[in-house]
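Input: structures, listed below.
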Structure I
């Protein structure tokens, strides 16, 4: 009976550690979100490269899913990379260092975060002029972004 109890205890500990390892608390979520926008800004720069795309995607979970509701886009990591490369090759990325996306508001939840953000331009006086606010939902697995759902 003791060995049976010990085995159950080991199984329970392994499962509970696995569940805890999958959690991304509020600090983890904010770190991932801030890295996401900073790396995406770099991808969008005129003169960006495949190296920038690969760095951006390295921040994502291996099983990341990108969904854009309005544009009916649904990508896994490989198809998302291919879409970035197509945009790069056709010259779609034309931002300068003055273009910057910023997080405006966040609602943090259990392994998910709803984020209001905006594209904007840093003015000559150093102020940031935002464009229309947008909504994005992030999901997190094993401390990395595993879901990006654009809701605009």
Structure II
């Protein structure tokens, strides 16, 4: 079940491959995420010293917890297998691809992060996407007017 999604990620990047990673969270962060109180806008994944880190992702404080020294945009560590870490490191350094968090999901009783590997789209690519989507919408609208469902 998808809790939080990064809607702009698939618009701004051409996703080539996806990975699933675990997140190291505190108890109040888990409760807050289960209530869908968070955002992946502007966040990214970086590999530092053989560890994958989720940077700039916001998890709002849980309202019933003690939040005196809680930082919503703290850096969170990701749990990946060594092979996956090496692949992601190769993607980001040698192939010059971005590591983008796509969504936070519940898998069983665990909270997982979907990571997309992709390259950034140019402005004209985005315009072409919008144009194709508008043309498809107009075509569906015309078909619906011509052949109404009774």
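Where a number appears in this text, it was derived from the coordinates with a stated rule and is not lab data. A quick note: this is a predicted structure, and the numbers were derived from the prediction, not measured. Cβ atoms are built from the backbone, for glycine too; each structure is taken alone.
If mean count of other Cβ atoms within 10 Å over residues 61-68 computes to 15.6, which of I, II did it come from?
Working: I: 15.6; II: 12.4.
Label of the originating structure: I.
Quick check: 2.9 is what I get for distance in nm of label points 7 Å out along Cα→Cβ at positions 93 and 133, calculated from one of I, II. Which structure matches?
Values: I: 2.9; II: 3.6.
It was calculated from structure I.
Taking 31 as the value of relative contact order in percent (Cα under 8 Å, 6 or more apart) derived from one of the structures shown (I, II), identify that structure. It would help to have the intermediate numbers written out before the result.
Numbers: I: 27; II: 31.
The value was obtained from structure II.
One of I, II was used to calculate distance in nm of label points 7 Å out along Cα→Cβ at positions 37 and 141, giving 4.0; which? It would help to have the intermediate numbers written out before the result.
Numbers: I: 2.5; II: 4.0.
So the calculation was done on II.
So helix-only ellipticity at 222 nm (-39500 (n - 2.57) for each DSSP H run of 4 or more, over all residues; to 500), computed for just one structure, reads -10000; which one of I, II is that? Intermediate results must be reported in sequence, preceding the final value.
Working: I: -13000; II: -10000.
For helix-only ellipticity at 222 nm (-39500 (n - 2.57) for each DSSP H run of 4 or more, over all residues; to 500), the value -10000 is produced by structure II.
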